[in-house]
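Here, each number is a calculation from the coordinates, and none is a lab measurement. Everything numeric here is computed off the predicted structure, so don't read it as measured data. Cβ atoms are built from the backbone, for glycine too; each structure is taken alone.
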Structure 1
Amino acid sequence: MPIEELTRNAVDVLPAGGLEAKLKLGRPLRVKFGIDVTSPDIHVGRGIPLQRMRAFQDEGHMGVLIVGDYTTRIGDPSGRSTERPILSGEEIDANAQLYLDQAKVILRDDPELLEVRYNGEWLSTLSYADVVRLGRIVTLARMLERDDFDKRYRAGEPISISELLYPLMQAYDSVAVDADVELGGTDQLYNLLAGREVMEAYGLEPQVVLTTPLLLSWDGEKMSSSVGNNIPLTAPPEEMFGRTMRIPDSQLEEWWTLVAERPLPQGDPLEAKLELARFIVARSHGEKAARQAEEHFTRVVRRGEAPEEVSERVLPADDPVHLPALLADAFGLSTSEARRLIAQGGVKVDGESVNEIDVPRTRLEGTVLQAGKRRFVRLNGAA
């Protein structure tokens, strides 16, 4: 595989010529990528550096996936204007297992090509003297060169000592696993370069740094689990397909380049978007699931029809049935929201709009009630 395939879509490969020199060592490289378990999913944006790890694996190199169970307790400040909340030990353990399951959607799950490590293995054993030694490697002035720290410092916003320690803890991961290459998004550049400094201070050959772009979501912001503008790698197929279809045409080329790693198909943007959604779902769930997800999207979203599987709800015994109350009970709406939806023509019974507030019970028995474009329930007449 040409080096261009290993570095596809890379923004930084530092130092210049460093990766070429590592590849000439004539042994499998140890290619590190670390993820803190701050939320219970890996989304397609975070999957982009994992795709680079997969490329290295395909060439026989060892992917070293670091699960940041210990650094999660500090919280990565990269790109943040405030300190991250700290999760409980139970939340961290649960998220860690989910992360592993999702990372293996992209990575080769082969013990000869994938090494999974938890950084609590070494960080929890550091003594106070060890932490002080780490703290001598990078100066405070150097730390405040980070854009996020600099902005907060100038604005008089608090920066905790634990946040200053975070880049050093991540860098020590590279010492512990003797990394040859570390992967990350462009927002991780400072932390990855700190890894080079720390490795050198511990007498090791510094790692090569390879960064990839941050994927923008359909709202134009960086994809983020905390914001909710994400597509988790193991989300249900229908959800993955529907969220992918929200991408505006203007972002299609970026998504095809970074996620599918192929040129944007020429022609109809809608077909290109559908093909991308098929790819994303098939990668996680297989071709059959992708076809079913597309069928669901076509039926429910594009045609406004009911999905094949619809939950059931027993009709109240009242006759007539007060429709706002039924909608509130079935879909968790407020009665005022339900009234507005009825007035706007957004409530249908078997595909026909209903404008009445009180509806004869016989008209609703055995029908599919629809609220908006995507909420459906089958009404069982049995009292």
Structure 2
Amino acid sequence: MKCRKQIFFLLSWNDYRIFQGISRYAHEANWRMDTRHFFTNQIPRDRVFHGMIAMGHRDPAVNAFVREKAGSVPTVIMGTDSPGIKAPMVVPDNGRMAQMAAQHLYELFHKEYGWFACDASPSGVERHAAFRVRLDELGMPCTDLTGGRTPYTASATFALLKECRKPIGVMCRDDHDAAVLLELCQEAGLQVPEEVAVVGVGDLESLCSFSTVPMTSISPNMDALGYQAAAVLDQLMQGQTVSDVTVVPSGTLIRRFSTGCLALTDPRLKQAVRMIDARFDEALTMEEVAAAAGISRRQLYLLFQQEMREPPHRYILDVRLEQAKKRISENAMPLHEVAQLCGFNTHRTLNRVFQQRFGMAPSKWAKALRSTSL
């Protein structure tokens, strides 16, 4: 009878989605998993195992154990924090997640941007650098809300929050740091998201839903990260050559209340946007929108270009398409009903505009969305 491989994994943060990804591969490969450290923080010094998945840990004794075993056991490091050994690494796409955060805030029409992390880490360095690169490409500034301190001090960040121009869109290294920043905003009397919009990384539901306000966050695709780490370990145990670093594509940005409004400053523009948001399904004219804001049609166009980088009719189309995407994703009504509810004259018009904007027909987009959620 073939001996089943005994695998040990030792993580510094116990996200159940990583556990699911690793266990999914373990079932496929018929591994036996030693999970004691995952649940009880026990290190299995009494057992022989054939492979190990580990992370850099805050406990020096744990890192020492990993270094000791990695000398004789094939080992894969998950994430960018190493316990002090040279081994293949499986990491989330930190650059892509930072780009997604910058793009999301940019599409909310922010003109001021910030970065926040409670302390230094390799993942934070990568995300901060990629966030700044994308902002540089967009011609946007970025303030380091830590004040260059590692670890941060609450008083320095508090002062920077009070002083910086607003509204400001901030990317935090992860959800834990985003929760800290949201607490500081509350203490400073700053409104989220009207004055400070916050994006985290991790999509940890316990933090995102129960922070001072529900938090927008980017999913690193934890399940895929765990599965890929196990797959790389399997290749390593079979004597195959593996890459020094395997990058796992990130998941999606999940928008919650912490980025729940547009970064607009002119009250007349806000009034125009409120009207469009409320009556996007009607055949609005620019004269009606301008009148609701108490300005001329020319002033309306100028305000939209200055703050939102697009004419008002483009914003109306954006709102209608987002509403259409929402209803199409729910798969609860035929396309002609979606078109009517979202301000398009016919389903053919919706189909044509959707294809132009997203590169595929609504039905094809819906099919692709359902396939990725399976």
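Given a value of -15500 for helix-only ellipticity at 222 nm (-39500 (n - 2.57) for each DSSP H run of 4 or more, over all residues; to 500), point me to the structure among 1, 2 it was derived from.
Working: 1: -11500; 2: -15500.
Label of the originating structure: 2.
Assuming 0.75 is FRET efficiency 1/(1 + (r/R0)^6) of positions 201 and 273 (r between Cβ atoms, R0 = 35 Å, to 0.05) as calculated from a single structure, say which of 1, 2 it is.
Numbers: 1: 0.10; 2: 0.75.
Considering all the candidates, the number was obtained from 2.
Which structure, out of 1, 2, was Cα Rg over 2.2 N^0.38 Å derived from, given a value of 1.21? Mind showing how you got there, number by number?
Values: 1: 1.21; 2: 1.17.
Derived from 1, not from the others.
If distance in nm of label points 7 Å out along Cα→Cβ at positions 89 and 329 is computed to be 3.2, which of 1, 2 is the source? Let's see the in-between values first.
Details: 1: 4.6; 2: 3.2.
The correct label is 2.
Here mean projected area of the Cα convex hull in nm², for residues 57-256 alone has been calculated and equals 13.1, so which of 1, 2 was it run on?
Details: 1: 13.1; 2: 11.7.
Of the structures listed, the value fits 1.
Which one of 1, 2 has FRET efficiency 1/(1 + (r/R0)^6) of positions 65 and 113 (r between Cβ atoms, R0 = 30 Å, to 0.05), as calculated from the coordinates, equal to 0.15? Walk me through the intermediate numbers first.
On the way: 1: 1.00; 2: 0.15.
The correct label is 2.
Figure out for me which of the structures 1, 2 the number 0.45 belongs to, where FRET efficiency 1/(1 + (r/R0)^6) of positions 73 and 105 (r between Cβ atoms, R0 = 25 Å, to 0.05) was derived from the coordinates. Please report the intermediate quantities before stating the final value.
Numbers: 1: 0.45; 2: 0.05.
The correct label is 1.
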